[in-house]
Structure P
């Protein structure tokens, strides 16, 4: 593994993955393809851009993907439309990117016999009841509840079919909710942090009882790097860090860390079809590949993230006004 193609590498998780890999081995040659939609921005790459080859393009472009895959020996597929609210307003971009884009990549890695790792989400499993003792594992049936999660479920099924039907050398990982540096301010945690910095009250969907299983982006990417190195072809690995917290507790913790009264937030109307609880059982990853998260304490990871957003306002301020305008229009 020397030449790595990272799809969606100008986005949150993909750009952090590129940093993780270059920290691991500066001799890796990394190419990033990103169409620079709302969640992808060259500014996310920062100084990283001097160390990688950047290509602006769409993963659904069969000809372009064929060329890029042919030039690399490993493909890590992060690119996806991923915002649930947007998928409810206009599902088509999610079909275009998550289904057709994944097909394009699969055909190219099949043609050139390259290694693929496909990044997916725990949202393909639907949700759990708040009092359910279970957590998602690799055998959990798929039960997506939004156009976003349905198209990600479809992409997972495509990867498995190409492994079985054509012998494509692929692995899959489904990860819980990420947080950390360079996450778009429309997402839950950075929205609250940047609201407080901007003098705006944090916003809580509904009652805030919904539970997410949080993992720092660096822990996610350390797991992906390990799967690339030691993962068994055809296998799926769930990535989680036992970070279950409900949204209300997360907002209150952010406020507390930032020196504010924990009740200084506003309730806004709930998202349509809002899943209640996600929870990941990552025991397979831990046992078979000997993986452990670095950020065992959610509060420690959150403090690091708050510090990053406080020190990098030039990066997120251009996103902020338009994002809040959009949310205000939606009553959120």
Structure Q
């Protein structure tokens, strides 16, 4: 029986991964190690909180003793989701991103070595590759060229993982994924921000000309990819996961307006983000070939399901929005009118 230490399991992707694993494999127990920052929410896992194979441990990956104590609970494998991940916040203050994403990863890697884990999975992002032009795709061989403090911190963490794998023979793999969407996503990211705003007839902010292109993948497709990398990934390898679903931010905005029956007058164009990457797109051929993985969710099905989830979980949304979310966005964009 495997015992997985899942870092950041109360976040968007981590909580979906834990739920997926507990529902699909009774031979795996999960230790959810999370510091409960603004984007970590215990309510994301209310439905599995009493599951006999689930344990929550409040802890910070930058605290070496807390990490070692969690690892000492019989951990056999580590899947590292925990990260500061919002680009806007990294532009405001890069310090927390370096501490969590780089130093936290280094501490976790040391503990993985000490306790002899069987597999370590570093969950990363396609943003470490930088920006694409009008053509081409990111592959696992694309050179790292991060353009924001967030992506630079994730690239630094990835390089540490590769160094530990090479120097210490740590059985580690790295996964890099395109933009995720789905239930339980904190409403500072584009899709949940826009959906929850539009459900309240509130305006939505579109950066610059809105022509930035992103490749969208449903979070459950990402989760099955991470699981495949854990089970079958070869140490030292990188695996990319994408949804083969490129959309400009403006096209996506219009789609959400149409699906929710809202007027285009709710669009508010705001000053573009500094150093905003123009296009991301993933080639996931390697993961399909070597891991037997492929995305199962079409975007049409996924986006409708996601909208429905936010409509049916108004209490969850309200609980998030009553915290620092609205004041944060007002500080960025001013009061919408």
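A value of 2.7 was derived for distance in nm of label points 7 Å out along Cα→Cβ at positions 247 and 319; which structure in P, Q was it taken from?
It was calculated from structure Q.
Once distance in nm of label points 7 Å out along Cα→Cβ at positions 103 and 199 is calculated for every structure in P, Q, which label goes with the largest value?
Largest value of distance in nm of label points 7 Å out along Cα→Cβ at positions 103 and 199: P.
Coordinate-derived values only; no laboratory data. Because the structure is predicted, anything quoted here is derived from the model rather than measured. Cβ atoms are built from the backbone, for glycine too; each structure is taken alone.
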